[in-house]
Structure 1
Amino acid sequence: MTIQKRALILSALAALALIFYCAAGYYSPDLIYHVVEQSLIQKAPPGVDAPAVRRRLEALVYAEPDKKARVQRLLEISGYLEKIRRLTPEEWDRPDKTFPVQ
């Protein structure tokens, strides 16, 4: 195999890796949102349905001013959800409609 063919193959692999890296960076906030949403649905108190969880999470996340703050908020919620087994009704019904993470 000649040097030109090796260089062409390496360039193609590098371009492919760059495409995957950019795609992962672009879609990672959506993936984090989905994982947090599913965790909330699983850990919601009895009597809270999935559409209510989705509305609440959407309102909470999109109240943040920019994309970076939204991702940070999602990571905070995710970290809190890792520590608990289930949200209590008191945590869910907080008057400020936020989760205990501040």
Structure 2
Amino acid sequence: MERIGIAASKVAKGNVFLYNFFVVLISFLFSLFIFFMAGSAIILALIVINRVVAGIIPTNLDKGWTLVTLVCMISLTIVVVVFNLFAILKNIKLPK
């Protein structure tokens, strides 16, 4: 989280408004990257689990796993948003 502030301060060069803007921008972009990477891993894991379970219990990926996928993605969204807010709140600077 500290690295976000270091990167933003190097880009902003002393301007508090630009520093805060870059903190939010870097945090948002990194959170978006993490969301897509973790989300794709979750979807891939659910597909693999579905294929393994399909041999034992006949299920349909579209109907039976929609709720599971929705719960997993909502949980991931909440976790990413909370960590993003913590990162922004830790690095934000108020003008004097």
Structure 3
Amino acid sequence: MDRIDRLFLSKGCPDCAPIRAALDMEAAYDDDFTAKDGQQLLVFGAMSNAAARELLDRFGLQGKFTPVLQRSNGEVIVDGRKILAYMRASGMTAGGRG
């Protein structure tokens, strides 16, 4: 089974802005990126609130709103500061690779 972390962000979301700013864009775009624990990172971005709700619902995250990080182990993180801390620890932020 693939280990995939899924990060959900939306446009205009003030809690998403610091995450987006810290995100290593190469990690976000690179299909071959592997984080420190061997997981892949997939970043989903919605352009409207309605799109964000539908996207989260499709992934079984009803009642949540962006930012959301669904870890490969099933844990769901909704606190932006905790998402950033996890991303830093995993090498998913700018300057965090290598």
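Read the figures in this text as sums done on the coordinates, not as results from a lab. Here the structure is a predicted model, which means the values were calculated and not measured.
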Review point. Thinking of 1, 2, 3, which structure, once Rg and Dmax of the Cα atoms in Å is computed, gives back 19.2, 65?
Key: 2
**Study point:** Origin of the derived value -28500 (helix-only ellipticity at 222 nm (-39500 (n - 2.57) for each DSSP H run of 4 or more, over all residues; to 500); candidates 1, 2, 3)
**Key:** 2
Study note, to complete from the structure: If you rank structures 1, 2, 3 by relative contact order in percent (Cα under 8 Å, 6 or more apart), the highest one is 2
